[in-house]
1. When helix-only ellipticity at 222 nm (-39500 (n - 2.57) for each DSSP H run of 4 or more, over all residues; to 500) is calculated, the result is -12500; to which of the structures P, Q, R does this value belong?
2. For Cα Rg over 2.2 N^0.38 Å, which of the structures P, Q, R scores highest?
Structure P
Amino acid sequence: MAHQTVGHAVRPGLPDDPRAGVAEPTASCPVEITLATLRGRWTTLVVRELLRGERTYSELREALPALSDKVLSDRLAQLTEAGVLDRLRRPGWPPRVRYALTPHGRRLGPVLQALWDWGSDRP
């Protein structure tokens, strides 16, 4: 954000960043990156469950019983690829896998809260 003494007022929601002045969406836009990361039904609910702590696949299935195995697998892969989740494999047989938010992924908590607040305050 620009400092007030630079000569122009700061407007909430309008970052002082050259990427904010584009005329069309770009893949490098931070908002587009965030929206792409959260794309797809169930993604925000999977993140919500992981904001509560590490979970196994089975624990996520139990917490979200209407979510199909295919969609859960897809969302976990998508979020892992985006750097939001870590897939933690524990030694032993059978192998145990837990999912946990990365530090970057944990930063989605306030983002989801802001989306919730905005959506619940609809006119």
Structure Q
Amino acid sequence: MKPILIVDDEAIVRDSIGDWLRNAGYQVETAETGEIALEMVEKREYSILILDVRLPGKSGIQVLKEVKASKPHIKSIIITAFPSQGVADEAMRLGAVDFLIKPVLCENLERLILETLAKCENETRV
């Protein structure tokens, strides 16, 4: 399985979600800015990106756009502490799997990851 990339400027969020997912058996990498995330995506394949909307520099929505343009098979889950219907609509239109509001319950995030990975597996079999 390809790793999951968590992109959030808050270390506590990156670490808590990362630790939870690592303990559940996932390979996890983290980035604190959109620019770093894009560099990482260029060099390595990821199964899922967990993207915060508000990042220094490029926003999570901009990262989503750029990743969809270069590697459309990578799935993205958007997280934010500042929900807005417009941003949620844009994220979903750009192909995000879901739009979650912080604080994110790790159980819900893990369930969403499992469902997303299962769909990806089924798509590659068809």
Structure R
Amino acid sequence: MARAATTSDAFNAIAEPRRRQILLFLADREYSVNEIVDGLRVDQPSVSKHLRVLRDTGLVRMRCSGRQKLYRTNAESIRPLHEWASEFERYWTHQLLRVKDRAEKKAASRAASSDSSSPKKEE
């Protein structure tokens, strides 16, 4: 099966670690390209290339303020990614509860064996 083009699929777009880093950087507020370059210490052509992909997939929005282009995340487009990933929360919650259960049983077993093997004090 052919893979979807990065520019048309949000999941492929976020498969690139640098783009995820840019999305996280833009989560708080909007930034200019130069602010992103400075904040992430990545060269400008690379940032521009990644912003183009993120913009084409709708994950970020761009607005012009004079000669500056300002970017920010597009929460509406990120929501489907979040909803899909949230499906796995049930799995991890179940797994963590199983680990917790085992640890508690093991601790209780150790405490019980410790109590039965320790000598009783005479009063």
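1. Working: P: -12500; Q: -15500; R: -21000.
For helix-only ellipticity at 222 nm (-39500 (n - 2.57) for each DSSP H run of 4 or more, over all residues; to 500), the value -12500 is produced by structure P.
2. Working: P: 1.33; Q: 0.95; R: 1.83.
Going through P, Q, R one by one, Cα Rg over 2.2 N^0.38 Å is largest in R.
Read-outs throughout are calculated quantities, based only on the coordinates presented, and are distinct from any laboratory measurement. The structure displayed is predicted, hence computed values, not measured ones.
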